[in-house]
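Dropping the structures in below, format is structure tokens.
What follows is calculated from the coordinates using simple rules that are stated; it is not laboratory data. This structure is a prediction, so every number in the text was calculated from the model and none was measured. Cβ atoms are built from the backbone, for glycine too; each structure is taken alone.
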Structure 1
Amino acid sequence: METETKFQWSDILTTNETNYQDYIKLTKIERDKYMKFEVRATVTEEAKADLERFGIDAEAHLRSEFDREKDFSMSEILLKQMKYHCGKPLKINLVEKGPRKYQPIKDYFWRNVEYLTDYDYMIVDQQQFQNMIAEDFDLFDIVSTGPSIEPFTLVATLKNLKVYVVNDYPQKDLRMDEFDTIIGKKGWIDIDTIKAQEGSTEDGYANKYLLKMSFPVKRGFMRISAKFE
């Protein structure tokens, strides 16, 4: 499998962009389904000079950073919603330290290979994933263990599942010697975005967006949590 260098939203969901004029024609009930968020990207005059010294177009760089910040803002909202739609996690008890620590996790995945063919991807905290690989967790077919510079970074496969790491996993109390993952299917989420306001600052851009997420499959996502009891 080839390493993917640029994340695209179509890797995990369906996206649509609605015109703001169409949005204001909606009923209040439909408008209230949209969440608001703001995206900012700035570059100082000193940074511009440094970029130009290396032959980099400062304006193009700023636009690229803006798109990246927009993706990360959407990712943060999305992951919280995905976690909610998982419901209660399936719990796996970890009982041993040392080389056999992760055996219950591996046993679960090998027992449920056929069941998991109904899913397309799994999402893991980046630091937790790297810790597992450092401890010789050999369940995954490794693609890459480099730093995540996209909202979702493809790092491995597990049979039919693509394994993505994220910088802002929605479970905040993760221990690096445990395991937590969200498993889903491509196309189970529809996202609609609207540019509500386009603005600029002295050193960059500041746009406001509206975002609506639809989950056609209720409770379709699965979350697995492996902890020491």
Structure 2
Amino acid sequence: MFRLIRVELKKLTSSRMLWLIVVGGVIPAIIAALMLMNHENIGWKSYLNVSMDVFNSQSLLTFACFTSFIWAREYEENTMEITLCYPYPKYYLLMSKLVVLLLIIICTTILWVLGSGISGALFLGQALEKNIVFQLLKVLGPIVLMQFMLLTITFYVTILTKQILSGVAMGVMCVALCTIFQTSSFIQYIPFCIPLVISHNLFGFHNIILYSYSTSWYILIASFVISLFLCIFTLKKKWEFR
């Protein structure tokens, strides 16, 4: 497994996709500053909340692009036959890619925190309070976990289509869902929108409706387990994985 992870990391670092980590981490902070430019009496917590909302929505596209890329390129670059020569159970390939994607999510989230800190300092012109830092740190773990749990859905679609564009299309659709249903009560039941809903409320804001944390978590966990099972089941049944 560790060898597969090393191989996946080498393939990723040799690609031209790493710039998405920087974009995914920095752009939300800049967008938040632009959105609040004409507002008065904006504090750090309000700024970070807007930045967090943008990050959770935009990340659906960012991580979907990564997910579809690291799987579909095996077919588009004709490297799948070499990959299948590894003496490991074939679902290990999926697991190693998930581990790499988890690292990508963590790195992007860290860059978002740093980008928000720098952009917020320039925009607000005031020091960041320690209690707000602690509140933000408490939300980061759930954000990383929730974004990770959504990966298997995109993986399943990409396994079926073998096309990078399928992940891009899914990411765009998910961002659109977050935008369209943000003011509705239905948003808390859409798996792709749950990271936005839960993190928004965990940070102390309630503009996005959330009736029950447990219900949203159950939906997200069920989506992760079902899609992961479908991924493994499909890989075992597909002719190239026998």
Given a value of 11.5 for mean count of other Cβ atoms within 10 Å over residues 33-40, calculated from one of 1, 2, which structure does it belong to? 2
Cα extents along the principal axes in Å, for residues 97-184 alone computed as 49, 32, 22: which structure among 1, 2? 2
Value 35, calculated as relative contact order in percent (Cα under 8 Å, 6 or more apart), assigned to which of 1, 2: 1
Looking at structures 1, 2, which one was helix-only ellipticity at 222 nm (-39500 (n - 2.57) for each DSSP H run of 4 or more, over all residues; to 500) calculated from, given that it came out as -8500? 1
Structure with the greatest value (metric FRET efficiency 1/(1 + (r/R0)^6) of positions 9 and 25 (r between Cβ atoms, R0 = 30 Å, to 0.05), set 1, 2): 2
Can you rank 1, 2 by FRET efficiency 1/(1 + (r/R0)^6) of positions 65 and 129 (r between Cβ atoms, R0 = 25 Å, to 0.05) and just name the one with the largest value? 1
When mean projected area of the Cα convex hull in nm² is computed for each of 1, 2, which one produces 15.2? 1
